[in-house]
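Each structure below appears as structure tokens.
Coordinate-derived values only; no laboratory data. As the structure is a computational prediction, the values presented were derived from the model and not from experiment. Cβ atoms are built from the backbone, for glycine too; each structure is taken alone.
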Structure P
Amino acid sequence: MKYEIVELKEKQVVGIIKKTTNENMQAVKDIGELWQRFIAEEVYNNIENKVNQQGIGLYTNYEGDYTKPYSFMTCCEVSAVGDLKHPLIFKTINAGKYAKFSIRGHIQEAVMDVWEAIWALNLNRKYECDFEIYHNNSEDMTDQIIDIYISII
């Protein structure tokens, strides 16, 4: 699996969050439901000060490695935090070194395949903030450009 090491600046994001786990494929269900809420309940449309039209899936609040519980947040990067009305919350994606994986394919299947490959790699992970950026480059859900960033030491 090819990736590049990049240095990122801090990002501010606003969205909705849910605690989950990879155990028994629970995260697949929880993450899918959170993305559906993000769109169906117009959470995305109600986020102020978006810097672009990209969606972000943020993995944070790890209680250990990827086999332990963590929080997943559907969000957007913002230039400033506006009025946050429930259920919106604010998080910071820390500046630092990340392994960047770029993929193109089905919005769910391609991401799941890459995560399985990432888990098999010997990356020196921080388990701090990992995230996916959905470029929303196409109406075709089978032809999406997605970047996955893994925080590393």
Structure Q
Amino acid sequence: MDRRHSFELALPGATIGAVAGAMAGGLTLFAGAPTGLAALAALALAAPLALFGGLYGVLVGHGVLRPGTFGPAGLYWMAAFPLSRLLQESVVGLGMADGVLAFLAYQAMVSLGFAIGFVWLHERVMPYWLARRADVNPRAAELLGVYVRYATLLRARKKGSRR
């Protein structure tokens, strides 16, 4: 498969990760951090979340993770989110007062909330992106077929439960 095809599968997740990281990092402004430190915090979180978000899209595109399932995605983000936060804290250095292990354990708990939001948004953005790229990207066309079959199955289940 062409690298461009994988890159295209990565774009929605990378965008979601970058925006989420920038927004979360930007919240340090509300905590009273100086503008420069807040910008550094936003960038230091946006970059790894974009990387891991993009990797998530590639893993979905290659069939390692399945659309519509939360368990594997939750485990993925339970590792990726704390690593992203550790990188941010290593760059910015605002708060690991209780030590690295306690910090990582707390971030692993928080990561499940992040994972829910990420997966929800990814499931809403990715099919539209795949529909745009399906003509020129065979992997996108294949993954779009997976999304369509899953949506058809959900619709059939919903109709069956109404009767």
Structure R
Amino acid sequence: MTTNFLIKALTTDSFHELMLKNNDELKLFDAAWFTVDAEPGYPCRVSLTDAKIGERVLALSFCHHNVNSPYKASGPIFVREKAQMAKLDINEVPEMLRHRLLSVRAYNSGKLMIGAEVVQGKVLESAIDRQFQNRDVEYIHIHNANPGCFNCSVYRA
């Protein structure tokens, strides 16, 4: 049985105030503007697309798993300067995930990791389905496997 899923991006609201700051002001937040110099290379966690060469992206540390659990986690992410939040259809996988090696991390209602695997993005649906076959899995986080950076969350649809 295949489990329907919904991938969710981060919201633009989370970054609105930082987007208004210059690099000197961003130093106080351990953040900085970068100009994209390679594609792919700067996946945006709001638009769920790879930034284009010449675009500006905000680089910052973000607490993507802000929970009361040993698995509370933060790490570096990029957000495109003019990003619009991705609103994906059920079972839709963003193209930016297709060409990456991904870490799929499954969590239960206690916010504890109870499953994990590494897959190529082109077969992400099968990994999501495998993890959701465990009825104790509440949600999944997708990370880039090599650098370890958070990309997005996945929920049962």
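Of structures P, Q, R, which gives 34, 20, 13 when Cα extents along the principal axes in Å, for residues 20-67 alone is computed from the coordinates? Derived from P, not from the others.
Please compute Rg/Rh (Cα atoms, Kirkwood Rh) for structures P, Q, R and give me the label with the greatest value. Before the final figure, lay out each step's value.
Details: P: 0.93; Q: 1.05; R: 0.97.
When Rg/Rh (Cα atoms, Kirkwood Rh) is calculated for P, Q, R, structure Q comes out on top.
Here mean count of other Cβ atoms within 10 Å over residues 52-59 has been calculated and equals 22.6, so which of P, Q, R was it run on? Corresponding structure: Q. Out of P, Q, R, which one gives -5500 for helix-only ellipticity at 222 nm (-39500 (n - 2.57) for each DSSP H run of 4 or more, over all residues; to 500) as computed from the coordinates? Source structure: P. Looking at structures P, Q, R, which one was distance in nm of label points 7 Å out along Cα→Cβ at positions 36 and 76 calculated from, given that it came out as 2.2? Attributed to the structure labelled P.
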